[in-house]
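Please find the structures below.
Throughout, read-outs are computed from the coordinates displayed, never taken from laboratory work. Just so it is clear, the model here is predicted, and its values are computed rather than measured. Cβ atoms are built from the backbone, for glycine too; each structure is taken alone.
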Structure I
Amino acid sequence: MSLSQRMTRLLKGTGATYATVAKAAGCTDGQIGHFVKGIRKKLTAANLAGIATLFDVDMLWLATGKGKAPTAEHLRAVAAKRGFTRRGRATTEAAP
């Protein structure tokens, strides 16, 4: 599974927006879109740390695909905790 696929899994599983993820990662929503689309392949350690914290996932899994992948149940719990909706819009834009 590529970084793009892992990012897509997190976004679809939680309903988070690019803007919310970008805020947590310390980059722009356009950059997040490029990662999701596979245009850009790498994130900085700081970007990864912010995204891993937002979604409460293992940073090793996020960066490499190795380690513990989040379950659908985990992603639903994160969505509820962060106030994300299932339609891809956030009810709040609060990062952790």
Structure II
Amino acid sequence: MVVYAEDVTSFVTALADIQIIGDFLLTYERATGARLNTRKSKAMAAGSWDISIDMLDFPYFQEITVLFLRCMSTVARSQNVIWSRAMEKVTALAKDA
């Protein structure tokens, strides 16, 4: 789990974790009166995670940023995005040279 200011990032590896996180959030909301803003909440299915699984009503994304680190749903997607952007920069530098 990563915590920064009021932002919390959780990495879930088992279905049972979803219920545990949901119970924790409910307990927190009851104790503090604060409410989770689900419009600002995101889920990302990494690898072979089944996106039909309800993740506390959070929308699924192919890419999210956690503390300035871009995370993508698959290694192939990460490689494509990172290398295509790197190649664009190299190509632009070569044209300017």
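Numbers for the structure displayed
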| quantity | calculated |
| --- | --- |
| When distance in nm of label points 7 Å out along Cα→Cβ at positions 18 and 82 is computed for each of I, II, the largest belongs to | II |
| Label whose coordinates, when mean count of other Cβ atoms within 10 Å over residues 26-33 is calculated, return 16.4 (choices I, II) | I |
| Test item: mean count of other Cβ atoms within 10 Å over residues 10-17 calculated as 11.1, pick one of I, II | II |
| Given 10.4 for mean count of other Cβ atoms within 10 Å over residues 34-41, calculated: source structure among I, II | II |
| Value 17, calculated as relative contact order in percent (Cα under 8 Å, 6 or more apart), assigned to which of I, II | II |
| Computed 61 for percent of Cα pairs over 17 Å apart - originating structure among I, II | II |
| Source structure (of I, II) for helix-only ellipticity at 222 nm (-39500 (n - 2.57) for each DSSP H run of 4 or more, over all residues; to 500), computed value -14000 | II |
